[in-house]
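What follows are several structures.
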Structure 1
Amino acid sequence: MKISIITATYNSAACLPNLISSLKAQTHKDFDWVVVDGGSTDGTRDLLEESKVGLNVKFISEPDFGIYDALNKGIKLLSSDYYLVVGSDDVLSPNCIEQYSKAIKEHKEVDFVTGNVKYGNRTLTVKSASSAISGAWSFVTCHSVGLVVRRSLHEQFGYYSRYFPIAADQLFIKKAVLGGAKVKTLNFIAGEFGQDGLSSSNVLGHITETFRVQYETERFKTLQIMLFVMRLVKNKLLGRL
């Protein structure tokens, strides 16, 4: 089963070689790589051109309105039914595409396939708590690296919202799963999620947008307000805010 990989880049020349190396090391070669670049000026486009030797790469370079606008553009360029989002500072395990492709082939009805993801010293897995507590992570491990998506879900549940520049993935995942999308969970390490992304560096923005997603998608609004305040206090005490 062919999977497309989508990456949004902007001045990513410093970290992109690690991702390219991990793509070339995949044990399953039947995939293409769609890159949407925001108009880089640091040599990113040269690296993408060079990566065409050994990879099936399609890329465009033009101004965009952030990561999710870029991903939406990439989705519309896809030639396959499923895609995997990978950040420019992420790295895939050698068997990543092989494991995802095998799962899709064996479970043709599946809409999402999720695998475990390394994040620093932690391993991200599906949370055991309800979605009222853990949000989208009660269903999947991580949007980037850890989630293969059936492209046609966007026809039913819309594309990534530009009104959520940090947490549009959470909103889309929750709408889809709560709307009946089927998830297959795999017990393997799909790769490593980079720690320099917007959701990692902008803690306040991430907490606030997660609250907005939860408030919009959960029934008990008072609980979400309480959890929001608790997360703010916790991160303040930990010196993250």
Structure 2
Amino acid sequence: MKSLPKMTLSALALTLCHTAGAAELDVRVQNLTQGMYFTPLLVAAHDSNSELFRVATAASSELQAMAEGGAIDGLVNQVEVAGGDVLANPAQGLLAPGHSGEGTLTNSESNTYLSLVAMMLPTNDGFVGLSNWPIPSEPGTYHVYLNAYDAGTEANDEIRGGGAPGVPGMPVPPPLEELIGSGGSGVTNELSNTLVHIHPGNLGDDSASAGKSDINNSVQRWLNPVAKLTITVQ
């Protein structure tokens, strides 16, 4: 049998090393709601010592910034510092109702868990989330349905305004400006659960210029699950 040239053998070794150390995950997120938007998505692969959020614990400052204003920079930095792999903003902006965003995540061998977050609009501190889902080692296509969570950092007053951590009210960026009412008196100013928990849902009302809420109760309400995540392991 003839020997392969040295350069070919070296290239083969590099290819095998790359294949053993990383995998490609094709990720697709579909918004299943009727009238809710998702802010820029963060999809992260990480090890068992890391997480984006955990139910029944207090939200980190990075999670609060995402859940109240849609800012993912802090969480991206947190994942990268811990050695995780990041797919940020695959939908290139807001993900509208019924629409999908997709991208490819290069997944290091040591990062065996997948997590996802994005703020839900209009809410005060609601977000769609997936926490520490074990990434299958077997190639194939997998489907996961995602719930909406409440960060427990802000009262759900359902009133226009806010967007910065600790500032009451809901951010209302385009294209929501014309879909959300104004003049609401506020559903509540109390924060009864300060830990991350399943979101109770928007209450809303049927007035665009008065009532308690600035949310339309026939459009911006939902039942879980709110999103479908499709992962293809190469």
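Any read-out appearing in this document is the output of simple, stated calculations on the displayed coordinates, not a laboratory observation. Since this is a predicted model, take the numbers as computed values, not measurements. Cβ atoms are built from the backbone, for glycine too; each structure is taken alone.
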- Item | Among 1, 2, structure where mean count of other Cβ atoms within 10 Å over residues 139-146 as derived comes to 13.0 | 2
- Message: Starting from the value 1.00: which structure in 1, 2 was FRET efficiency 1/(1 + (r/R0)^6) of positions 91 and 179 (r between Cβ atoms, R0 = 35 Å, to 0.05) calculated from?
- Response: 2
- Message: Comparing Kirkwood radius over Cα pairs in Å across 1, 2, which structure shows the greatest value?
- Response: 2
- Winner on relative contact order in percent (Cα under 8 Å, 6 or more apart) once structures 1, 2 are ranked, highest first: 2
- Top of 1, 2 by distance in nm of label points 7 Å out along Cα→Cβ at positions 83 and 147, largest first: 2
- Answer label among 1, 2 for the case where helix-only ellipticity at 222 nm (-39500 (n - 2.57) for each DSSP H run of 4 or more, over all residues; to 500), calculated from the coordinates, equals -4500: 2
